[in-house]
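Nothing in this text is a laboratory measurement; each read-out follows from the coordinates by a stated rule. Since we're looking at a predicted model, the values are computed, not measured.
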Structure I
């Protein structure tokens, strides 16, 4: 699995803890994981920011 970004800064300690566990668990799985993935409304305004998004290819 590819992780974007590879590392999370220490300002987000809980998210960093989960991110590191996900990297260890899903490292050999096919797919992508994103930290702070941004979703935009069709008018271009930021709609939401997802803490962690996992796209697993099976």
Structure II
């Protein structure tokens, strides 16, 4: 079971991590998920919000 989840994470990360900002978001979320008792839903919502904010600040947001 763990191998299946790990395989999925590796495949998704290759297609999702496209720049420095997304790599930083990924690493922060990984640290939060592993080292804090935060629920996964909170981490996912925070990552999405951070991605939207960074996208708008950098001017890469879809219009």
Structure III
């Protein structure tokens, strides 16, 4: 599955670096690959976002 949909690391990190270099103005943003998506878009998964938040807090503490 990853071989069919995955990207090389260098290619995959480019959109992340772009967002870090030029952060969105909104206080909360979601992206699918390099395209911003609205928080009410079907691609935005609130439960996954909440889980990511909890896991991130565990890592930075």
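Assorted remarks:
- Among I, II, III, structure where helix-only ellipticity at 222 nm (-39500 (n - 2.57) for each DSSP H run of 4 or more, over all residues; to 500) as derived comes to -26500: II
- Value 37, 32, 13, calculated as Cα extents along the principal axes in Å, assigned to which of I, II, III: I
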